[in-house]
Structure 1
Amino acid sequence: MPHNLTQADYDSEPVRYCSKCYSLKIKYEESVDMEYCDDCGSLDILEAPIEEWEAKYERRYNKRFAVKNNNPKDSYIFKMPIEKLKTKVFESPKWKEIIHAVYPSFPGGLSRADSVIMFFDNLVKHNKLDDLRLFLYNHINY
């Protein structure tokens, strides 16, 4: 999603879908200047608000197209390797807040690099990497 769009703006954009199978995999073939369904090949492409398309899809297939998964362990944050987590914390302008959220009495007066190294050393020693991941998941703008 582009940074200047809100979720409401993004959701208000209509979707293009196949009228035959309701697929969202619509392709454009430049050589014939036409759109087609990449799943079934139909040329009958419709446009509707996402909510309308979702309702049609659910009626036809008796299931939702996408089910929201609110399990933090399935998020990209929980799948991120330690080195990327380190970089994320180090590059965050709120790195001190992140560290103090997991370790409230973390010593001050250290450089950013030393703090992050010591922080991750403690996380691994105390088996608290998931505490950091959960904090980042809940405060995604960090």
Structure 2
Amino acid sequence: MTHTVHLTLTIEQAQAVSRALDLYSSLCTGQFDDLVHMASTGKIKQYRNPETRVDEDTLYQVNELIRQLADTLGYPQRANLGIGHRIHITGRRTWEVKKVLDNALSMHSNPNPTFRTVNYDGLTVRYTDDPTPAAEVKEQA
């Protein structure tokens, strides 16, 4: 017997989940630079002073640490394995769920865009043998 989980989220919560899924799958493929980007855009705050934007010197240090992490794991600069490689199954699962969620959010916000971004693709390529995830936006009473 297969069990399923149903979540009820606001649009903003679903967007946050999509970003979290994206980060996890990115880290599984070796895209560690996403952490630097999060610090530079204020999504990762400084522990002792979370109200202050991360300064350039600190960002440089964070970038160097991320480079060391990538080097230690054997990644060439700016390289990643890609979602279709032999990454952990949870990385592939998060990617599939993200694609389905992004499609539902995009179709809700703009069902007829003049230019369809990758967020409209949905789950066109499968990377797992899992049951196909599903997402839909419903109006809440």
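Ranked by distance in nm of label points 7 Å out along Cα→Cβ at positions 38 and 102, structures 1, 2 are led by 1, which has the greatest value. Computed over structures 1, 2, relative contact order in percent (Cα under 8 Å, 6 or more apart) reaches its largest value in 2. Which one of 1, 2 has Cα extents along the principal axes in Å, for residues 54-109 alone, as calculated from the coordinates, equal to 41, 32, 15? Label of the originating structure: 2. Set 1, 2, criterion distance in nm of label points 7 Å out along Cα→Cβ at positions 14 and 126: the highest-scoring structure is 1.
Ranked by distance in nm of label points 7 Å out along Cα→Cβ at positions 22 and 70, which of 1, 2 sits at the highest value? When distance in nm of label points 7 Å out along Cα→Cβ at positions 22 and 70 is calculated for 1, 2, structure 1 comes out on top. Given that Rg and Dmax of the Cα atoms in Å, derived from a single structure, equals 17.6, 54, which label among 1, 2 identifies that structure? Among 1, 2, the structure yielding 17.6, 54 for Rg and Dmax of the Cα atoms in Å is 2. Here distance in nm of label points 7 Å out along Cα→Cβ at positions 62 and 78 has been calculated and equals 2.0, so which of 1, 2 was it run on? Matching structure: 2. Given that distance in nm of label points 7 Å out along Cα→Cβ at positions 46 and 94, derived from a single structure, equals 4.3, which label among 1, 2 identifies that structure? Value 4.3 for distance in nm of label points 7 Å out along Cα→Cβ at positions 46 and 94 corresponds to 1 out of 1, 2.
Using the calculated result -15500 for helix-only ellipticity at 222 nm (-39500 (n - 2.57) for each DSSP H run of 4 or more, over all residues; to 500), pick out the matching structure from 1, 2. The value was obtained from structure 2. Which structure, out of 1, 2, was distance in nm of label points 7 Å out along Cα→Cβ at positions 30 and 118 calculated from, if the result is 5.7? Considering all the candidates, the number was obtained from 1.
Computed from the coordinates by the stated procedures, all read-outs in this text should not be read as laboratory data. Everything numeric in this text was worked out from a predicted model, so none of it was measured. Cβ atoms are built from the backbone, for glycine too; each structure is taken alone.
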